[in-house]
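Laboratory data are not the source of any read-out in this text; all were calculated from the coordinates shown. Since we're looking at a predicted model, the values are computed, not measured. Cβ atoms are built from the backbone, for glycine too; each structure is taken alone.
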Structure 1
Amino acid sequence: MTPRNIYVVDDHPLIRKGLCHAINAEADLRVCGESASCRETLHDLQTQTPDVLVLDLSLSDGNGWRLMQQLRAQGNLPPTLILSVCDEEIYAKRLLQDGARGYLMKDEPIPAVLAAIRKILAGHLAFSDHMVARMLQPENAPSVQLMDHLSNRELQVYGLLGQEMGNKAIAARLGISPKTIGTYKSRLRVKLDLRTTHDLLEHARGGYLGDQV
């Protein structure tokens, strides 16, 4: 059997190398390439067609979500498994709508990641057992329902605020002005029913969400 090709994108060398090692140890899988950045990934996927792309959302030079959108617009998006520290209950559904085939948190064990890759190779969607159970519930938690009203850009700003990035850093990451980030923060406070910027930052860091999910 010819091994299926997996391309891994993560800006943490230890995580990326560990995952690549685990994939290459499987008889039916092999790493055809790896990257720590959006730029390198865009370059490599002009000439490579991996069977699955394993993608982190936070990269050294940009946002994995935006990278996925760029690849999709170019017609170069492989079946994609998102592997991230960002809360799956907030991001998984939205990333699925944008073309991802699976979403796992980084605290999942390696066997679960390998199983998710194989599910995607078989043409299925891949989520954690927790997320599948959550999707089957008739109603989501109120905090998650509020997140459904955010635009993709608002959700990206929210996620970067959760990483304790300031307006200038977020603006540079997303390619927009710091003033625009201030506008997004105001919109987020209104949509999430938060009174102050401090409340928003605490919410984004999980201070409120963790109690409600």
Structure 2
Amino acid sequence: MASHLIKRSFSVSTISHAGQVIKVPIQVHGIEGRYASALYTAAHRSNKLDQVEKDLKNVRDVYQSNAKFKDFVLDPTLKAVKKKAAVDAIGSKLGLAKESVNFLGVLAENGRLNKLESVVSSFESIMRAHRGELFVQITSAEPLSNSHQQQISEALGKLTKSGQKLTITYAVKPSIVGGLVVTIGDKYVDLSIASRIKKYTDVLQTAV
């Protein structure tokens, strides 16, 4: 049902536009990726990519700063028709582009407003690829030293293509215990100790 509505309202992967085929620059996985990709093609068709990106950031800011709006988005008891009417009103108040309002309406109709933050993140990943940026997130169990960050930056710099901008962000997540979790564009590499422990545990449970 959800994929049907996405296809009806947006093109999922490509759209014929002025004799050209619009392709999403990277593949983003999951339901969030499907919605973000559909929005990218729709916004590209209307030449509203920058505006839509700005709109989504504004909506996310409201979501993160306004407790009532966040509760509304996450409330599973509200009917889709009420949520759609509400996001239409919010879109008008914020001065969002038609493409942005329509997209939020599709999320509401499909009961996917609770995916708002992850959809916005997926759309941002697509837009970074659209601009020729290589976005890398490094997650470690504890903060990395400046020397370690420098080594990582130099190593990743060798992977970038000519003219490609490298952006690296660092996050700390103690639950991974040790090692690193590396996200490069739409690729994900889990080098954490926690993942190794889980693999060993799964093997032991299978053997018992």
- Between structures 1, 2, where is mean count of other Cβ atoms within 10 Å over residues 54-61 highest? 1
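Identify the structure, out of 1, 2, from whose coordinates relative contact order in percent (Cα under 8 Å, 6 or more apart) was calculated to give 14. Show your work: numbers first, answer last.
Numbers: 1: 14; 2: 19.
Source structure: 1.
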- Top of 1, 2 by FRET efficiency 1/(1 + (r/R0)^6) of positions 110 and 134 (r between Cβ atoms, R0 = 35 Å, to 0.05), largest first: 1
- Item | Origin of the value -15000, where helix-only ellipticity at 222 nm (-39500 (n - 2.57) for each DSSP H run of 4 or more, over all residues; to 500) was derived from one of 1, 2 | 1
- Can you spot which of 1, 2 the value -0.36, -0.44, -0.86 was calculated from, given it is log10 I(q)/I(0) by the Debye sum over Cα atoms at q = 0.09, 0.10, 0.14 Å⁻¹? 1
